[in-house]
Structure I
Amino acid sequence: MSALQEISYYRNIRNEIPNQELAKKLAETEDFEGIAEIVEHLQDKNKSVASDCLKVLYELGYLRPDLIARYVDKFLALLDSKHNRMVWGSMIALATIAPYKPKEIMAKFDLLQTLMEKGTVITVVWGARMIGNLVGAAPKYAEKVMPYITNLLTTCIPRDVATHAEGLLPMINEDNEEVFRAVFESRMDDMSAAQARRMRSVIKKIGTGYKISYLQGGK
């Protein structure tokens, strides 16, 4: 059975379990041919097939991002999709491979920023995680992204501040931690008690060498 035949659509199963199982199998076996077959169908005319394939790939990104990093251009191309599912799914995939392909992703930063400004909640959350992971691996891009990031943190609704902060932790270092700390603390008066506790938990992690940030088992 080819890898494609194992996705949820072709197994006639209406949940994501087959896609997750396939991702795990591809990761464990390092099945490059199977991965390439899934990538080939990211532009499938059947949107259910394309969506399942993207799900397989970003689930694979959680496990073995090195196995899908070579397809960065494929994920970037999907950002122009008219289907939100493909846009935010690509953002998740890009977040997982950002440390491997920072230059290629930063070349599309203006587009990514635009998508985050008008996109769904999932797009924004994973866009922030993508930026955090990218700059965490390539600090030279911090200066370019900081204006957007500080604006995001100061203008988003209070309940989203900690979520974005968690995703951005990998890029916080001794050069910018005071800026981040000040922004985080400035938003706490607007938060509920639970939100403030979560925010304080994030602040405690600053300077601890926090690395890559994924939402395992995500959307």
Structure II
Amino acid sequence: MDHISPKYIYLHGFASGPAGAKARYLHQCFTTANLHLTIPDLNCGDFTHLTLTRQLQQVAALFPPPPQPVTLIGSSFGGLTAAWLAQKHFQINRIVLLAPAFEFLTHWLPTFSPSQREKWQNQGFFPIYHYAENREIPLHYQFVQDVAQYPEVELTRNIPTLIIHGINDEVIPIQASRNFAAHRPWVQLLETASDHSLGDVMPTIWQSVQDFCF
């Protein structure tokens, strides 16, 4: 069988965008290596009505016709998205997860006070700071309800998976990735002395992507 080149797709994080630091860095690395990295804008011009389900549908629509394989690189909430896409689409042959947002609601919802969460539920919207837009944008409570429909215990597909996570991550504790990898022998976990941004280990990320994917 002839070798079929994989399609590479990068998925940015929550309240971020395709022009983020990791996206730009990896795009340049892929370009230098004469490879194309697709970087969709998961905000779709409507962050207010963002859901995990919408992201899954949006990214799946980018896949080439089978049997061309797809490799996903996902950052934070994009990493969680990549994991669910890999569970649902067997065309995906491997995934790289950068500080993936496992146990997302467990770690994110407590950053809101009980009164804020009650207001969010009652009014339907709550302002969230969007880093790519440099402003607050209202987010519909359906985002929370939708994520809750995706229990990570169902992520059981045996697919080559590389996780790179900083031991000083202040957003998603590294323990979330340790928990995920503990009972999934197909997962490699690379722990780095970094925070959630992984900004100081970019060359390590690129070297790991090369070793794992090419």
Computing FRET efficiency 1/(1 + (r/R0)^6) of positions 34 and 162 (r between Cβ atoms, R0 = 30 Å, to 0.05) for each of I, II, the value 0.85 comes from structure II
Matching -20000 (helix-only ellipticity at 222 nm (-39500 (n - 2.57) for each DSSP H run of 4 or more, over all residues; to 500), computed) against labels I, II points to structure I
Comparing I, II on relative contact order in percent (Cα under 8 Å, 6 or more apart), the highest sits with II
Computing distance in nm of label points 7 Å out along Cα→Cβ at positions 10 and 98 for each of I, II, the value 0.6 comes from structure II
Candidates I, II; FRET efficiency 1/(1 + (r/R0)^6) of positions 50 and 186 (r between Cβ atoms, R0 = 25 Å, to 0.05) computed = 0.05; producing structure is I
The value 27, 19, 18 for semi-axes √(5λ) of the Cα gyration tensor in Å, derived from one of I, II, belongs to structure II
Distance in nm of label points 7 Å out along Cα→Cβ at positions 74 and 202 gets 3.3 when computed on, of labels I, II, structure I
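FYI, it's all coordinate maths here, none of it is from the lab. Since this is a predicted model, take the numbers as computed values, not measurements. Cβ atoms are built from the backbone, for glycine too; each structure is taken alone.
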